[in-house]
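Only the coordinates and a few stated rules stand behind these numbers; no lab work does. Small disclaimer: the values here were computed from a predicted structure and weren't measured. Cβ atoms are built from the backbone, for glycine too; each structure is taken alone.
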Structure I
Amino acid sequence: MGAKQRVIPNAFTLENYRLLLQNQEFWPAVRNSLVVSGVVTIAGAYFATLAGYAFAKMHFPGRDLLFRILLATMMIPLMVSLTTNYIIISRLGLLNSLWAVILPQLAPAFGIFWMRQFVISTVPDEILEAARIDGAGELMTFRKVVLPILRPGVAGLMIWLFLSSWTQLLLPLTYLQDQKTYPVFINSLRTFPAIPVTHLLIAASVLSMIPVVALFVFAQKAFVSGLSAGAVKG
């Protein structure tokens with residue numbers, strides 16, 4: 001009968017973290033993930049907010065049909081569109097660049113749906129009409145009137161975008177060859193040739209939670225407010 005495995009070690013050590021930080025692939029993977037997550041979070045939130053506002057408050061031909069099509073895309077698994085996206089990205093010459101991972105995440109259907117419902121819930125038509133009477137154009141109205149009201153919803157959306165892009169494995173694993181994001185780096189430790197580097201894998205998994213926890217702590221108030229005010233109404 002083999003020796004029993006201990007859940008709690010006899011002695012605590014930071015040696016595994018030291019070895020991980022000395023790994024030559026660690027810091028480039030962290031940098032790549034921070035770049036991807038940062039761009040997706042900021043740009044994705046902006047585009048989703050604009051689209052959500054348009055679907056909620058602007059009237060144009062085919063608006064409801066386009067929105068139904070958008071909702072339908074949420075039911076399509078990522079793997080189904082992976083090949084098509086690969087062909088498009090390859091023809092654009094973006095393979096093996098961080099843009100190959102960023103672009104497919106810039107206009108998330110759920111983000112647009114989230115912001116549309118938030119706009120409907122929190123932005124009354126009377127405010128928009130008053131801004132237009134004062135001579136403000138659509139972009140000015142959006143920037144000066146709508147965005148300040150939508151801050152809680154945008155904060156919640158940005159947290160969701162950061163989480164989804166920070167933990168994204170399939171896209172970088174498919175589109176990147178010479179570069180790694182942090183999830184791909186962790187996956188490479190799990191599939192290390194011959195013997196998985198379990199001690200480094202656990203240490204890397206613990207460190208991966210730091211940006212997520214830090215973001216949630218700093219944005220907790222806005223996130224909770226966004227969940228409450230942006231709840232879907234009937």
Structure II
Amino acid sequence: MKWAVVVFPGSNCDHDAAQAVRDVTGDMVDLVWHDVTDLAAYDAIILPGGFSYGDYLRSGAIARFSPAVDAVAKEAAAGKLVLGICNGFQVLTESHLLPGALLRNDHLQFRCETVELIVENHTSPFTCAYRPGERIRIPIAHGEGRYYADETLRQRLAADGRIAFRYADNPNGSVDAIAGVLNDRGNVLGLMPHPERAVAAWMTSQDGRLLFESMHRFVEEGSYARANA
């Protein structure tokens with residue numbers, strides 16, 4: 001299995017994400033610059049956290065015009081796995097690869113702490129190694145992490161099983177305490193907390209390991225191939 005981590009000007013969690021994948025799965029990982037136009041060689045793509053283009057216009061709003069995002073959309077349409085973490089989640093909503101929007105935290109503060117998440121959907125390619133309803137500890141680090149969706153979208157997300165994770169104690173005011181959202185096909189996940197910061201004994205938690213293990217298992221066991229046969 002081969003992974004790509006897309007690097008934008010301002011990304012600061014790119015090397016962390018790549019190292020987490022190597023340590024957890026042993027897979028090959030490439031850091032690819034945002035001007036890449038072809039990601040067909042990769043089985044999974046990560047849009048990492050950071051402050052792409054300094055978040056000068058709006059988080060993710062400039063990065064969504066990068067050539068790499070068009071390449072990500074193409075691979076997502078082909079069924080490849082795409083994970084957007086924090087700023088990467090913002091890029092996915094800005095590029096309409098995921099529904100909803102990320103707004104300023106309701107308390108208007110930047111929060112950097114370890115929070116508890118509830119695994120809402122344990123059957124997705126990103127969560128299949130977790131137990132249903134499992135509570136896990138993953139760090140957050142964001143000022144614009146409040147997920148917003150209108151009532152119609154909220155009902156559709158819940159009914160379709162597209163809420164992957166919820167906050168146990170909502171730290172940013174996200175609607176319905178949503179921390180992670182899937183696309184309608186289930187192969188794209190936006191996650192505001194940072195699983196790459198919870199993969200080693202010296203970190204505050206190792207609960208993020210199972211997310212990367214889930215993705216690895218999904219591809220290596222042929223689920224992608226079967227889904228696209």
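Hey, helix-only ellipticity at 222 nm (-39500 (n - 2.57) for each DSSP H run of 4 or more, over all residues; to 500) derived from one of I, II reads -7000; which structure? Derived from II, not from the others.
Among candidates I, II, the computation of distance in nm of label points 7 Å out along Cα→Cβ at positions 73 and 201 that gave 4.6 used structure II.
Which structure, out of I, II, was mean count of other Cβ atoms within 10 Å over residues 137-144 derived from, given a value of 19.9? Only one of I, II returns 19.9 for mean count of other Cβ atoms within 10 Å over residues 137-144, namely II.
Once mean count of other Cβ atoms within 10 Å over residues 81-88 is computed for every structure in I, II, the highest value turns out to be that of II.
Which structure, out of I, II, was percent of Cα pairs over 26 Å apart, for residues 41-168 alone derived from, given a value of 30? Working through the options, I get structure I. Using the calculated result 20 for relative contact order in percent (Cα under 8 Å, 6 or more apart), pick out the matching structure from I, II. It must be structure II, since only it matches. Which of I, II yields 1.00 for FRET efficiency 1/(1 + (r/R0)^6) of positions 129 and 217 (r between Cβ atoms, R0 = 41 Å, to 0.05), as computed? Structure II accounts for this read-out. Here Rg and Dmax of the Cα atoms in Å was derived from just one of the structures I, II, and that gives 15.7, 47; the source is II.
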